[in-house]
Structure 1
Amino acid sequence: MDDQGLSELVRAVVSRVPLDAAELLKHETPERVAAVFERLPRNFARDVATHLPASLRPIDGVTADTAMPGTVADLMEPVTGLLPEHATVHDAIEFLRASRDAQQITYLYTVDRDERLSGLVVIRDLLLSRPDQALSEIMLPAPFSLSPDLDASEAIKAAVHRHYPVYPVVDAQGRMCGVIRGWRLFEQQAIEITAQSGQMVGVDKEERIDTTLWTAFRMRHPWLQVNLLTAFAAGFIVSLFEGTISQIVALAAFLPILAGQSGNTGCQALAITLRGITLGDLAKFPVRKLIGKELMLGAMNGCFTGVIAAAAMWWTAAHEHNPQAPMLALVIWLAMIGGCTLSGLFGVMVPLTLRRFGADPVTASSIFLTTGTDIAGMGLMLTLATVLVL
């Protein structure tokens with residue numbers, strides 16, 4: 001098996017999505033597939049292996065991996081450019097020329113006499129230096145690095161303001177055990193973010209389109225039962241004002257309008273809060289300040305959307321010859337302001353409360369948020385109608 005042909009195959013594989021990469025490998029021999037998998041990033045290799053037939057799947061090389069899922073070690077790949085710091089620029093250039101994976105090398109890394117990471121050499125600096133210079137003279141000392149057991153989400157937070165194409169991974173003794181590419185980190189972040197929309201309504205992040213019917217049912221149904229219980233709570237609040245609704249029928253038409261508007265306001269606040277948790281922004285931005293900001297945004301949005309809703313209520317009530325049309329319009333306007341304001345508060349507090357109790361702040365947040373906004377918005381509108389109109 002020639003090294004050049006294998007390197008070209010590896011490059012072709014990593015440039016494709018897992019499904020297409022597997023289709024490419026299906027035409028290769030098991031020995032060649034195993035050789036390719038030895039050079040693939042671990043997480044990507046596992047994804048490709050799931051699409052391969054059992055006869056080609058190098059099980060030992062993929063599933064026997066001891067790296068914890070979701071950690072840096074799970075995403076890293078082997079080091080391809082490691083040299084002693086006393087090596088010269090000439091030595092480094094000859095190393096690159098002889099390397100079969102030179103195109104995959106972004107930086108050269110240097111180690112001291114104890115094999116610990118001591119520096120990083122940018123290829124541009126290497127080309128502009130004298131051939132007899134030692135790498136220790138042109139390297140960037142003590143480069144930023146990641147730990148192999150660091151959770152991927154924490155690694156993303158640490159790297160988010162650096163934007164390096166490659167990050168070295170070192171163990172507790174400072175010795176390099178691999179590298180992790182920036183695109184791999186943020187691909188992981190994209191996967192987590194795409195899972196959030198499903199998690200917020202009780203869809204497990206492990207569920208995929210090919211998940212079996214029974215497994216999908218087990219993952220989803222418990223949260224629907226929780227949602228049913230919370231919906232009963234909102235329904236109970238509305239039932240307390242049955243007399244008000246029977247006397248002012250127009251209110252029934254505006255209940256879903258208020259619920260939808262306040263719910264959307266809460267979801268906006270929820271999205272920003274979850275983004276702050278994911279990216280670590282809340283560590284630098286006081287929660288009290290965030291709550292104040294979302295309360296003000298909710299009140300402002302409620303005020304301006306409430307004007308339109310109030311005008312619609314006035315027109316509806318006047319069309320029905322209701323003498324209380326102006327007062328009903330005021331009720332809708334005030335309820336919209338109050339409902340949207342409280343929704344902004346709930347959008348911040350729901351995920352923070354879940355996190356405080358040790359739960360995933362993404363999981364089913366929207367279920368609890370919807371219940372809170374429905375109870376607050378509809379309860380406020382019916383209370384104002386009872387007090388101000390009746």
Structure 2
Amino acid sequence: MDRRTFCSTLLRGTAWAALLWCTEALQRPSRASALSFQKGFMQPKASPYFTPLGDGRIRCTLCPRECEVDPGERGYCEVRENRDGVYYSLVYGNPCAVHVDPVEKKPFFHVLPGTRSFSLATAGCNLDCKFCQNWEISQARPENTLNAALAPKDVVALALQSRCDSIASTYVEPTIFLEYMKDIGVQASQAGILNVMHSNGFVNSKPLNDLIPYLHAACIDLKSIRDDYYRDMTEGSLEPVLRTLKELKHHKVHTELVTLLVPGRNDSEKELRDLSRWVLNALGEDTPVHFSRFYPRYKLQSLPPTPVATLERARDIAMREGLRYVYLGNVPGHPGEHTYCPKCGTVVIERTGYAVRLRAFDQGHCTQCGTSLPGLWTNPLKPIEG
């Protein structure tokens with residue numbers, strides 16, 4: 001929760017919710033302060049995701065941009081460099097953000113609720129979203145951020161020390177450090193920790209499929225169902241994101257979606273209905289969808305925050321179209337944060353910001369009617385106790 005959200009929570013008469021969040025946040029350990037950060041990239045690593053073009057030039061095959069890069073130059077994401085005809089990742093083992101977060105912050109509402117997620121990011125991104133809340137690092141080069149030298153085994157060790165049940169690649173677009181994320185996933189699985197990501201989904205199929213065996217859950221930003229929105233607001237395109245979502249479903253990776261509703265840009269009734277229908281038909285009724293509140297950021301500071309009524313309308317539309325788990329984000333204390341049993345309507349998981357209470361819920365089932373809810377409610381890498 002940022003300062004603006006906190007203040008609005010107080011003004012909306014839910015001061016107790018803000019207090020709960022503050023108390024929980026202060027109790028969360030963070031290992032970041034124990035790490036040494038310095039400027040620059042420390043562990044460049046050759047990437048398999050490129051094709052030689054001759055004369056030392058290469059084509060990157062990691063994301064749909066497929067940048068053609070001359071010797072000594074970098075791709076759009078600014079974290080991959082052509083060195084004598086070999087393409088290098090400059091951010092492998094080189095995170096600039098390391099924190100311990102609630103898993104709900106990713107946001108995952110159907111993954112190990114109430115647990116901690118060891119969260120990290122490097123500099124860089126393959127999009128330039130006008131509303132980015134982490135633009136200071138997403139639009140930066142790695143030599144301009146303070147970074148920690150943190151090998152995959154060190155990430156896992158810190159996650160274990162911090163009593164985290166998952167490791168999240170997040171904050172910026174994590175597929176720009178896909179080799180790092182994959183190697184973390186290999187070691188995390190051996191240690192019984194889930195490997196998860198919050199991604200924009202703008203990645204090519206081959207790298208994604210290399211990652212999937214070591215990926216347990218994905219939260220994907222479906223920013224709009226219109227390609228012109230993607231091109232104008234993110235400098236990306238829609239089709240690769242839809243392809244990513246279908247591939248995650250095909251491989252049975254638990255997937256949740258987030259759509260940031262920007263006033264007057266992607267919040268029309270038609271667009272919300274079209275988006276909801278695509279999710280229903282392509283991914284299924286049980287796909288958790290989060291409609292998140294926009295606050296002025298980066299290149300869109302002249303716009304107002306999203307009205308709560310707009311978020312409520314989006315949720316109503318999505319549920320009328322047949323989606324069963326639709327949530328509101330950045331509105332702490334709102335009933336749209338809760339998980340409801342789709343059969344009997346009971347609140348099974350109650351949330352207020354990042355404070356979570358299991359009310360009528362036991363290992364994936366509603367205790368009132370026995371209905372099974374989709375999600376990773378227990379760690380599949382560990383035996384169920386009892």
Origin of the derived value -19500 (helix-only ellipticity at 222 nm (-39500 (n - 2.57) for each DSSP H run of 4 or more, over all residues; to 500); candidates 1, 2): 1
Label whose coordinates, when mean projected area of the Cα convex hull in nm² is calculated, return 25.8 (choices 1, 2): 1
Of the structures 1, 2, the one that 2.7 was derived from, the read-out being distance in nm of label points 7 Å out along Cα→Cβ at positions 286 and 342: 1
Comparison of 1, 2 - label where mean count of other Cβ atoms within 10 Å over residues 174-181 is highest: 2
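All of the numbers you see were taken from the coordinates with simple rules; none came from a lab. Only a predicted model underlies this, so the values are computations on that prediction, with no experimental measurement involved. Cβ atoms are built from the backbone, for glycine too; each structure is taken alone.
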